[in-house]
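A.B. asks: So, here come the structures, one by one.
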Structure I
Amino acid sequence: MRAELTLIVMIEGPSWAVQCLEFDIAAQGDTVAEALKDFAATFDAERKINNIWGAPRAPVCYWNTLRDKLCEECERTTP
């Protein structure tokens, strides 16, 4: 089964972090590419081990981060 995921990529100290919104799954790496690669491996492992479709969504603070960034972008592009 294919699913479209929303990922937030952010810097946390010296590392990069990836947080999935649809599922509370995250990963870190020294680079964005490494964090994304680690996320893919973590997501795949979770999918195989657990019934991921029943997993909780990311905490609301991450959804708010996405909303806030989208609002900032709209404000910059609105005449």
Structure II
Amino acid sequence: MTQPILVTNQQRGRLSLGALATADQYIAHAEPGGVIVLEPATVITETEKKLLQDASLMTAIEQSRQHPETLKRRDRSGSPRS
């Protein structure tokens, strides 16, 4: 945990987090009592979301990671090169 620093609300309600900001994007919400919580966030496409929610696909990927020797190599010698 870092040392607390004073952050001043600037014009237009902007806060400069300086070195405290470790991510490019955050989800923010305000809690009772005025506490503002920032959580690092990543944006994904709907397609990525659907793939990540496919339990059988995630199982197959995990099995492939654990046993790479079972993967099949593809012959790409006839593929066009760019």
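Values quoted throughout were computed directly from the atomic coordinates according to the rules given, and no laboratory measurement underlies them. This structure is a prediction, so every number in the text was calculated from the model and none was measured. Cβ atoms are built from the backbone, for glycine too; each structure is taken alone.
A.B. asks: Could you tell me which structure in I, II was used to calculate FRET efficiency 1/(1 + (r/R0)^6) of positions 15 and 63 (r between Cβ atoms, R0 = 35 Å, to 0.05) as 0.20?
C.D. replies: Going through each structure in turn, the value belongs to II.
A.B. asks: Thinking of I, II, which structure, once relative contact order in percent (Cα under 8 Å, 6 or more apart) is computed, gives back 13?
C.D. replies: That value comes from structure II.
A.B. asks: Work out which structure the value -15500 belongs to, where helix-only ellipticity at 222 nm (-39500 (n - 2.57) for each DSSP H run of 4 or more, over all residues; to 500) was derived from one of I, II.
C.D. replies: Structure of origin is I.
A.B. asks: When distance in nm of label points 7 Å out along Cα→Cβ at positions 7 and 55 is compared over structures I, II, which one is greatest?
C.D. replies: II
A.B. asks: Moving to a separate point now. Can you tell which of I, II yields 0.90 when FRET efficiency 1/(1 + (r/R0)^6) of positions 31 and 71 (r between Cβ atoms, R0 = 41 Å, to 0.05) is derived from it? Working shown, then result.
C.D. replies: Values: I: 0.90; II: 0.30.
Checking each candidate, the match is I.
A.B. asks: Given that semi-axes √(5λ) of the Cα gyration tensor in Å, derived from a single structure, equals 25, 17, 10, which label among I, II identifies that structure?
C.D. replies: It was calculated from structure I.
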